[in-house]
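These are the structures in question, set out in turn.
Computed from the coordinates by the stated procedures, all read-outs in this text should not be read as laboratory data. Keep in mind that what you see is a predicted model, and the values were worked out from it rather than measured. Cβ atoms are built from the backbone, for glycine too; each structure is taken alone.
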Structure P
Amino acid sequence: MRAALFAGLAAGLAVIATPAVAQTSSQRVMSLDSCADQYVLALAARETIVGVSPRAAAPDSFLRAKAVGLPKRRTTLEAVLGARPDVVVRQWGGDARLTAALARRGVRTISLGDATDFDGVRANVRQVAQALNRGPAGEALLARMDADLARSAGAGQGRAAFYLTPGGYTAGPSTMVDAMLRAAGFTNVVTQPYFSPAPLESLVLKPPKAVVLGFFDLTRAGADRWGPGRHAALRRATRGRVVASLPGAMLGCSAWFAADGARVLAEAAR
């Protein structure tokens, strides 16, 4: 009799617990900017995504194919509330007022850090995965990233490399580009932190032995189309020195796919 009573009680508790688990694992999620889009598209179950940013399917969105068919929503309080998300993911989209307004209405906001290395990416992936109850998916993503990094290590053999964009900018320490170069075994010529204008005249007169191009696959109106990085003299000076040209989709956000960039550089170096 006592065994039967306990069995019935356990079964009843299981029935009560099941809807709660289902509700937790099917949280409605929305992303507010193109970088948050990448994390949501990679980690959230598709049926739980109630909105992505208007740029989720843009050419510089790494997971743009996954964004096809999903609702594109503006970063306004009305648009977010209309989508009725349980969780909102952002990096640079929205502001403190929007976050506070959502919090007052019971909507949780996950704010991603501005990762400048792969440890920062790991923290962002795990933050989103935990918030969406998608821990195994997050760890699988990181395992693939770490596998690419392991395959890329040391390939550049310490060769000096210079990064250049069509707009004439380069990248130094404290950037994801620098982390990619180092992950592939290159030494970054640039020692000034963050992004800065490239010394174009010096590049023409004394071009570096190895050049890594970024965003040259994107044809955009404005300065980049006729930017200094596309100058004919610079093209002549760097001819035969370009190790790789990384697509904008691989560079636009600090995320796990930076390891794909490191792998491309490593393969070119070998």
Structure Q
Amino acid sequence: MKLAFIGGGNMAYALIVGLKNRQVVMSNILVIERDASKWGQLEQLGVQVSAELADVSNYDVIVLAIKPQQLPALAKTLAPILTTQLVISIAAGIRLGDLSRWLDNYPTIIRAMPNTPAQIQEGVTGLYALPDVSEKHIALADQILKAAGSTLWLDSEEKLDAVTAISGSGPAYVFYLIEALQTAALELGLSDDEAKQLSIATFKGASLLADASTTPIDILRTQVTSKGGTTEQGLLSLENSQVKQAITLAAQKAYQRAKTLGDELGQD
């Protein structure tokens, strides 16, 4: 399999690192990136790098890893190059119908929303395929994205905007909360190293427990919360500050932005 990425930004880099960790042959990967300042970091992974879009013509799979706003113009340039390649788009908000239209009604497209933990093979990717995509190509896309973590195939494309808001943007929410715990730890007298270790290990351990347990998340929370204890006081403060509502609103805002991107760019 020969795999080409158009765009060498953070998400493409994360996926390539995940593939490298799965022993995928890096010389079979090409990255089209016009920003020469990114070439060094990419070449250190062992991939080929080029600025010429035409170089993707001999590749089996093409991953569109550029900003959504750049995709309409790129697609019109890419369309004449396509023959039988599988195209995977990881651009937030861009709908398959619009992308297919920009690509002269090209039918072999899958839309995917991975996330940055792909770098350590702990990512999760939501996927949806156009009806004419073959089972072979679906299996190939699944193989590529599973190299970076787990996959979730969806029964409707509309759900991908929700995936974008939850797991696509979600790592940023988690890092934000880790930052908050670290800040609190420092204010309570712990050192930088102590604050970092405790904050990250707490998130990691709680996530692993939630994943391994059959107990509902809300029950796991109550099991940590003794009546009249320290955790109860902390949770009461979070409730009084409406933290849960704020996180829910953040996801809703991300979801609406994904839909707006699709609406705005789909008019092209």
When mean count of other Cβ atoms within 10 Å over residues 50-57 is calculated for structures P, Q, the one with the largest value is P
Give the label, chosen from P, Q, of the structure having the highest value of mean projected area of the Cα convex hull in nm², for residues 74-145 alone. P
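When Rg/Rh (Cα atoms, Kirkwood Rh), for residues 114-177 alone is compared over structures P, Q, which one is greatest?
Biggest value here belongs to P.
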Comparison of P, Q by FRET efficiency 1/(1 + (r/R0)^6) of positions 26 and 122 (r between Cβ atoms, R0 = 25 Å, to 0.05) - largest value held by: Q
